[in-house]
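What follows is calculated from the coordinates using simple rules that are stated; it is not laboratory data. Model, not experiment: these values are computed from the prediction. Cβ atoms are built from the backbone, for glycine too; each structure is taken alone.
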Structure P
């Protein structure tokens, strides 16, 4: 791989502060797609009846959205490196609103699938460009702090959205749930119009074009050890969380015999822990080495997944599985935002493209691990345990390969 130091970065403009209002909007952008993905999951049975279709067709509405998010990021990211961030972001937000209206009023499942695909394509703009804007405006601990705070919303959204959907699906129906997504889309569009300003102005784009002309393609940057290692650490760390989310219903309800209310409480506890650790990570940025926080989070998460596997294989009391899951998921709050900041900081010449690849890999892996955790049926925890351990090992290994390790996955502040 190309060394991260091989490319000479063009002079950066003075770093602009990321104020609270902008940070709040960027957090909203990172959370919109996960909420649109998971909020309507509890309404699937009602959708089958109302649309006169089958479960497979309804599942296709989710698959179409995930495909759209992955492809959309790969389109919006590189485009924003050429023409700036704000225009693609506004276009994406506007199309997301229109497609959300189409989803609410879709008379057939076929039209709903198309609307959800367009939702995913357009909603991807907020995710990929929000990260790119942070990379444009901040670096080092400031970028890590902003990314961690964004992850409080974007990382916790996939966990809490199904819970929220469960509360509103009954009284509002599935069209009411999609109307909530529409309302969030409108709020996102207004927020972008009012708060977000161009973070990659023409002068900076010209500097980057000159740098690319003089130094060649940015492909070498995207193949650097730092970018690849931190991107894989982020994506597979996220895969650990998605494997847990996918396995949680049969883990808590089928195996542990918990009621829906108890399941919701345990699910919420893990979401709250992830949020608290993400907030703590943001608070520590600048005082504790960012790489050390990522290494610590991955090491503890790996230990939790191994504990989960041992409990599952040994047939120990199933209640211990809940403890292992907590240990595996909560420390990811130290990983997701910080690893994202480290990855994008490695590719300053093409932050949009780098953010696109990171996001596409994130959702691609999420779509892959979800069906794998249930291979053994609803009463088998071993497949889920193997998926989580495998993802954690890959994340930890990738992080080590991104730089010189000193202890486990923990890297030296000097590396």
Structure Q
């Protein structure tokens, strides 16, 4: 395994680091001021300063870096890893490069499974950053950690599908510019367990689709990236041509979507942890307690040392996973994908907790990005599958492997 960046990656890293330093992080405050001044707080992608930043990103060739094929930058997972890490330092970073979830996963679905008409109508404007999208899978009435529990019905009626159900925690859906939803539901409840589900495209303005309310995460409504919505589908009708792939492919498409999504989240989270360490070190050098700087207190130094050790371990695991995805495919890297999904949010949450503690009461406030970051990273222990599901699957695979060795 060789994780040394190649020449192209080094060039992109240098360009992106400069872009992040000169255009992204200095404009975080401006972005929030302009968003607060808008009539619609959910329309984050219409904020003027973000438009300026995105124009600069396109000029520098820092656009759609996440997508390996046509329309993207053609990067491998290993090449994209350090770039995603840099963007993770700021909540504006992914959006500036058109690399923000859930749009990235939805673009991958349309790119890999959508037909020509679907790609022209929805993928092309998403790649251009002209519209936003949402991915509607999670439901309040079932344990959605088991995706086969999904109850929303997608019933064929002539040349249309009729959709009925309720979804929640649908990220980005509060943004009025989220013009298209990818909805997962059941087309055949009698089929084999993993072939009951399908995915279908539902335009935002379709009659019967109700955006019922926004959800909050520890009191944050996350309006700066489109919020999280509860949706009601009541006899929503769309043409049969809106089905993605064929009936029964929904579960397989979801798994294909979640693989890259999990590693992208982990890459970005490492960048967030790096920024937390920077903030922590700056804070403890600046504050004096009991006659000496906090940076000279043993417990603080222990936090800093532990943070550095943990983040270096985590980065190597994520890079190994990216390398395996490139060399043996997502299926071959399944164990490592599960491992980073387990390790990353917990590790970064620990680092953020220490950074908050080192900041004192300020760490809990809106004056620093740490409290909001903590809420976001805690969410990742549910998103794309909760810790316990991944641990259970990883343990089952390990038990099988060890049993085979004993045989």
Structure R
């Protein structure tokens, strides 16, 4: 018996019991749909986080002073006072792999305009801050090196701040009050929206570092510095150069512990990526349980089918059908059930991903690889769970099968 005839007989058998076949496929449909949808959610989350990390700027390194120790208790990285403006200047002059560098200060303050107020984050940096963080101006201009040197009270506003304090008005040229001090608004930032963690990137004010450092924080050291490497390929070189310069300037002996910390985007991306991959695998594994349940359902129905068709098997064997033909027929039925369920399940998974993205607001990313793997796995489930019933059918004794009632 050729394969075409075997497929026809298998299809006829399934069509005689449409409802049973559909219910049998339901486990596979749900399993494949769940795998495709859950992997899409996991990969979408990973892609969104990676995009948000990239939005922090191009090839960015972050330098923090070391920890402090008081009464035997050590604080975390960034609590020390070992990083200075002279260190920043030395890195700018001597590190050939560094494209731009800025000290960075951060203060959360209440902003007042007339009878309105808004609590937001004030970031301090020199003019290179905008280049490093890849922030662009939608109106007005950024402050200058002279503003930085003179600690002028000028600032650039994010869209959220503008919307809450200057609804329907142009803020450029107007004055806001930060910590009771007047600041002149010289520009507004292009909107960015929220990060993957829900943080509003437009709820921000950017001012000269010297202004934030002296007039808002009243400190004389650098809490953090942002560095942009010449290229992605030279980030490791830039990190090595910065480390060498700081160890030399801070007179750290060979083998001594650094009094600073350098972190890169790639470190953050790798850590987040590892977590996201684990979550994606976990979601996919949980969803795959439905496929196994569907496979058990296929085995159960195929065993019932063998019992119901025992006499038919005996008749076919008595007129010349070989054991291989019987095995092939029942195996083809099992694979047809699983592959058809797989096709419908892929469609259901794609639809579910779209619904999640549209109505829940989560980013989903359907990978052709995940779709192919889920579909092929459904076929493998059909072969694996269909083989035992098919073999049982092929091993029946023709005489006993003919006598079966």
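Before moving on, here are some points about what is shown:
- Among P, Q, R, structure where relative contact order in percent (Cα under 8 Å, 6 or more apart) as derived comes to 26: P
- Highest-scoring entry among P, Q, R, by FRET efficiency 1/(1 + (r/R0)^6) of positions 129 and 249 (r between Cβ atoms, R0 = 25 Å, to 0.05), is R.
- Entry that produces -0.67, -0.74 once log10 I(q)/I(0) by the Debye sum over Cα atoms at q = 0.16, 0.17 Å⁻¹, for residues 33-104 alone is calculated, selected from P, Q, R: P
- Top of P, Q, R by FRET efficiency 1/(1 + (r/R0)^6) of positions 169 and 393 (r between Cβ atoms, R0 = 35 Å, to 0.05), largest first: Q
- Origin of the derived value 60, 51, 33 (Cα extents along the principal axes in Å; candidates P, Q, R): P
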